[in-house]
Structure I
Amino acid sequence: MMHGISFDIEEHFQVAAFDSAARRRHWETQESRVERNTQVILDVLEQRGIKATMFVLGWVAERNKPLVKRMVAAGHELASHGYGHELITAQHPNTFREDIRRAKKILEDISGKPVLGYRAPTFSITKETEWALPILVEEGYRYDSSIVPIVHDYYGIPGAQSSIHTLDTDSGPIVEVPPSTCKLAGFTLPVAGGGYFRLFPYPILKRLLRRVEAQGQPLIMYLHPWELDPGQPRMRGSALSQFRHYLNLDKVHGRLTQLINDFSFGPIQALLPS
């Protein structure tokens, strides 16, 4: 079975767990590590001949145009992660529209290709922000990969459909591509990547992913470039944020290699209904 693999291309200092107005003001002065870390991902994928979906932050694309062009030249799908990595739950519909329109234009101007996919920063399309979906349709996006059917303090819509499906909005249909989850003993476990990819020992994660595959559902996996960078500068934050962000960073490169050896992957666009 062909599965979907994706990467949210952002700097290590842009994660929501450490976000603040003061920190945002200093983004330009922080050490940029996204190009080097993303190149590690591109090299790993090239070794196995795998094409992925790259959800690139508009802010990052503006400052790393050669990197974006390398992604496209290598055959990867370019998709939008918004512009400024601001949670939709903190945005007004008008500012959200400006954010996703700006990001889409930047990516399309650099690549010369249409951008059809979107993933919200920290998966922040929730019950309270479902108003974002018709705006995505109006701004020319064909699919969204932001709704996770779990309970979480930042995101999630418990009980939402876990497989790829089409949502009808007031502005027309949009395909929803949920990051993978697995039902086990009555619980819905997130297994798509990120912190969960680092938390579960890989043999356990592999078994859970096989359960999803056995149900006939393609996996939708994700990681971030900073997760392959155990030497990144440490940021101050709560104990929970520190745990979530820095746990097992030294294991990600090896686990990613195992993952792409154990499963067949391609870009999300290839999994969409025709």
Structure II
Amino acid sequence: MAKETTEAGRPLATLGTDALAARIDAAWTAGPDAAVASMDAVDETLARLDEGRLRVATQGPDGEWTVHGWLNRAILLTFRLAKMQVHDVGPYQFHDKIPLKRDLAAQGVRLVPPGHIRYGAHVEPGCVIMPGYVNIGAYIGSGTMVDTWATVGSCAQIGRNVHLSGGVGIGGMLEPPGTTPVIVEDGAFLGSRSIVVEGVRIGAQAVLGANVVLTSSTPIIDVTGPVEVIHKMAVPPRSVVIPGVRTKRFAAGEYGVPCALIIGQRRASTDRKTTLNQVLREFAVAV
């Protein structure tokens, strides 16, 4: 998909990240006609995202994440500038601006039909994608399972050895550029039909029970001590979380509104993937 063009005598594919980012940012602010001239830079950026040489968010040594908004802009430029095309894949036919990911065998990725991985998403070797969906800009670490009908939204960052159970919904995040995507860190387990959207972060080795819904406004309440501790936008590492309801007063009366409850912590004995369900049984959590 990437074109081999030149800038100041250099092949575009050899440009450093800063130079490529400058091309994208210039195209983003330019008018439509001028932006079209930068489609080669957009294509090159998507190629690097697809190969894993770039990712929308990166984690530093301190554990904090940095979002690279210019990559969001490159993806949005793709939707703005690319033409609709017919893509024939075996018996299937698609009509879209973005093709499907290719060369999965060479990349060591198992994709079970009719699962889909969109071009511009990177999936590390050793991943299994069941009949679910991985959108553009997403990054999935090695050893992760995306189970049946689970979806990984645009630009979501999924760590290594994560299990996204059947029907899990990981929300996408493209606009405004630079917005933090959903982040699921290494070793986390998300139970069936759980939903994580709006840039919520799931800490390493955390466990979500079935049907937990986390949005930017969902109170995540640690009830393991004598006094509740409320978190927003982040589940602490190794936490075990279940759906909850708390009472809230409105003008019309008191009603139960959704929340999430941290009811415990994973033990060392449950760190192995083969025994992960044990932690759910210990806390009587539905998978």
| remark: Working back from 65 (volume of the Cα convex hull per residue in Å³, for residues 135-198 alone, computed), options I, II, answer is structure II
| Thinking only about FRET efficiency 1/(1 + (r/R0)^6) of positions 47 and 255 (r between Cβ atoms, R0 = 25 Å, to 0.05), which of I, II has the largest value? | I
| remark: Across I, II, relative contact order in percent (Cα under 8 Å, 6 or more apart) reaches its greatest value in structure I
| remark: Value -5500, calculated as helix-only ellipticity at 222 nm (-39500 (n - 2.57) for each DSSP H run of 4 or more, over all residues; to 500) from one of I, II, is from structure II
| For 1.5 (distance in nm of label points 7 Å out along Cα→Cβ at positions 183 and 239, calculated) the corresponding structure among I, II | II
| request: Work out the source of 42, 22, 9 here, i.e. which of I, II gives that when Cα extents along the principal axes in Å, for residues 31-70 alone is computed. | output: II
| said: Of the structures labelled I, II, one was used to calculate Rg/Rh (Cα atoms, Kirkwood Rh), giving 1.02. Name it. | reply: II
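No lab work stands behind these numbers, since they all come straight from the coordinates. Keep in mind that this is a model prediction, so the values were computed, not measured. Cβ atoms are built from the backbone, for glycine too; each structure is taken alone.
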